[in-house]
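K.L.:
Once you scroll down, you'll see the structures, which are given as structure tokens.
Rule-based calculations on the coordinates, nothing more; no lab input. The structure displayed is predicted, hence computed values, not measured ones. Cβ atoms are built from the backbone, for glycine too; each structure is taken alone.
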Structure P
Amino acid sequence: MDVIKKEKIYNYLQEQIAQADFRARAYVFDEKNSKNPRRNCYIKLKMYLDDFLRGNVAIRWITMPGFRGVGKTTLLSQLYFELNNIDCYKLYLTVDQVTQILGVSLQEVLEVYEEIVGMALERLDKPIILFLDEIQYDKKWGITLKGIFDRSNKVFIFATGSSALSIQNNPDVARRAITEKLYPMNFTEYLKINMGKFEIKGLASRLRKILYESNNATEVFDGLKILEPEVRKYWMGVERLEIDRFVKYGTLPFAVKLKNEGLVYDQIKKILDRVVSTDMIEISQFTNEIISRIPEVLYSISSYEVVSVTNLATDLGISKITLTDILASLEKTETITRVYPYGAHTSQIRKPSKYLFSSPAFRAMYHNFIGNIIDKSSYMGKLLEDTVGMYLVRYLSNRNYSLTYDSSMGGADFIAKVGSKNIIIEVGYGEKGFTQIMETFKRVKAKYGMSVSMSPLILNEEKTAVAVPLSYFLIT
């Protein structure tokens, strides 16, 4: 490394170290200088760090994938700030600044930091905690961190990235790091940050067990009925309008404290613009012309129930192959989630897929900020479907599962396969009956069905499906 480059990196690191606490405070404290509430995942991440500081070196590299705006920087800042009274070295780096503004590699920055510490990693006198945000901007981040990790068991690494696939599929990481994916906020996290209202301990896990692990619909109904007093207790003092606010923008942590809804959607648009202009370029070989068409694809998806690639490609005037590649790349950035039609693999390829937004706030932005002619009931129904899909993906991600939909006329929104059993799920804004669930029962062998809506808790006459009120589902 030449002297000029080293001096540039040295000056950058000195400034980062000097300003890090001040910058972290902006994420840790609110305008009244009170600590902001923490996400549920903070507890688990802090536990890993505390175990390491107590001498347990079994887990000392955490990767945290999650799409833009989901709260990765805030979480890193909160963890960083908690080390103020701990005798250790700590370094916070935003890797896109390192590579794109400073114009150097992560490897080079860490080499200079080692000199600032004043000793080789193998001879450290106290732990080093690295907080590395948006790690995917350095093409060789995996092998760089593998080298750091292997050199000393006194190094602990937090690394976030906007692309789950690039984070989780890196061969240099797989055998060494623990992955803790950061999801959008659920409703109880939203209320905790927005109102300071905390969960009833254990209620969410009991509700999930009933909804997904019961043997039949009667068991679901009876289990939910038993928990009714606790559910009612949780909702005391909560306006029903909070449901609308949550599905519109409350899944994104930064949006909760913004009082102007127009400003919220402006910020969300900037996030999606950054996904297109930066992330899509990083993970694809698209030309500038194709990149410029991606916002149009996203806008089109926001209005569609299901997406026929053939029809949409014709409407947009681009090739089917190009559109398929665009959709696949948007999945990699975790902007959208693909839900295949139920059936054999051959039929899944032939029939159109359903594309949900990873956060309903993305769809809400297109309808509120850019504009759309869809009526409010249908619009809120689509947001709620994104929300339920978000919950299902989060719950089922670490289990043996599949999530599909019934592509037949009048079919249900979701078929969740949990282990060896199917659960049919229909979603509706307002009150919702069992018609579509019963239609899907004709084609799909399932244990039971659930209709998630504003309807009260009801067991259908056939005792095959349960109307699950949103007041229950949202706190799972």
Structure Q
Amino acid sequence: MNAYDYFFENTFSLTKKFLVGREEITYRELHKCTLDLSEWIMEKVGENRKIFLVSPNNLFFLKVYLAVIKSGNICIPLDPNIEIKNFNYINELTNPELIFITSDVYKKLNLNIDIAIFPDKLDSIPTANRKPQTANPEQFDIDRCAEIIFTSGSTGEPKGVMISHKNLIANTRSIVDYLKLTEDDRMMVVLPFYYCYGLSLLHTHLRIGGSIVFNNSFIFLGSVIKDMIEHKCTGFAGIPSHFQILLRKSDSFKQTRFPHMRYVTQAGGKLAPIFIDEFRQSHPEITFIVMYGQTEATARLSWLPPELYESKKGSIGKGIPDVILRVVNENDEDIKPGETGEVIARGDNIMMGYFGDEAATKKAIRNGWLYTGDLGTVDEDGYIFLTARSKEMIKVGGKRISPKEIEAVILHIPEVVDCTIEGIEDPIQGEALKATVVVRKGSLDKITEDFIRHHCAQHLALFKVPQFYLLKDELTITATGKKIKKT
């Protein structure tokens, strides 16, 4: 079954609104227009082609994303704030047949391509009175690639995670199961849809006949709080910084009552228990659910049942339905309580592999198990507690960042001898970026924090610009020649 058909299986004829708020559309309208668009795409490019989608969360994104999946092509959603360097890299790697993109992003990237399709084009797509040209849903190959989600790779180059229709269906089914979602649920969506956590909100609520509300301006906390109340949202999903900002940057969040809010979920990095405790104390009527996942697992891997939060504080829980999690040592043997090992996972939600990177795929998936790169331990009851991340990645505000990419940019400054980027604990972002920069002797008066910050801002997205700096003119190394990062 095509994942699109699974999402709409029980909801395609509903006259109920799926998207509510500034833009609105019913299930029936969404189903009809995406079928029309999917036919147009198939007539234009056929099937199994790569198609870019570069847009913030809006009705345009919603229509294109679903239509591309239905058409049997491969959707590649990209961050509308992507750097031109990364856009060009992904473009050359995947060679898309079409690029659905908003005009402002097109101009910002300074593109000049004839395969770009803008939102106003959708208004001229002809409606069809015939059945869509896709194969019978039951005959559709569930193992076909549905989308490629790009994340930062350890080398600095983005890595394309290939997600199949089977992966989407399996993870959606599991999430609906453990969250006990129903048609009465309405999700406040502040997470972008080029991010797997955000997409999971779309998939699950389409499946169960719920609804979603977009708010792309989390920086304006008042509008988020207002929308949650006005649109009677029952759910909110956020990364650590969302909750930290709501709790510590907002004057009204703790005092505001949300009469319809049933639950909130948190993933995208570890949120310190002190913030969870603060939330639970302020809003005891709202269930707080801790989760853990990876793009390589479509979205979700584990959850901690909220009734166990106090007894298992700090744990990511156990595997979600139909997902097996283990913590193993170097010999792939299950560790004993108190020992440390790597978290590995198995289930129908595990990615197909990395696009165009067979070596990385073989390293990540071995004997059917996904090796997450995250280190952890277990307690006597089998609940998992993460201890570290073995991959060379830093997670800032839910976004994975490669230190090597930033180091390369700073090393372009002629006076810089060496640069090390590390993540340090931050009360808002979870982790913040610190740059330790070694410059030539006599250059410290010229190569200042402001100079480096300005240089980074010219070459990197703002969330990749380090917030903290340590400048020195001596490089400290060990006897074997390795850098000593902390001095």
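K.L.:
So mean count of other Cβ atoms within 10 Å over residues 103-110, computed for just one structure, reads 13.2; which one of P, Q is that?
P.N.:
Details: P: 18.8; Q: 13.2.
Only structure Q yields this read-out.
K.L.:
Could you tell me which structure in P, Q was used to calculate Rg/Rh (Cα atoms, Kirkwood Rh), for residues 127-190 alone as 1.10?
P.N.:
Working: P: 1.02; Q: 1.10.
Structure Q accounts for this read-out.
K.L.:
Work out the source of -13500 here, i.e. which of P, Q gives that when helix-only ellipticity at 222 nm (-39500 (n - 2.57) for each DSSP H run of 4 or more, over all residues; to 500) is computed. Write down the numbers at each step before the final one.
P.N.:
Working: P: -13500; Q: -8500.
Here the read-out was taken from P.
K.L.:
Taking 1.04 as the value of Cα Rg over 2.2 N^0.38 Å derived from one of the structures shown (P, Q), identify that structure. Walk me through the intermediate numbers first.
P.N.:
Values: P: 1.04; Q: 0.99.
Considering all the candidates, the number was obtained from P.
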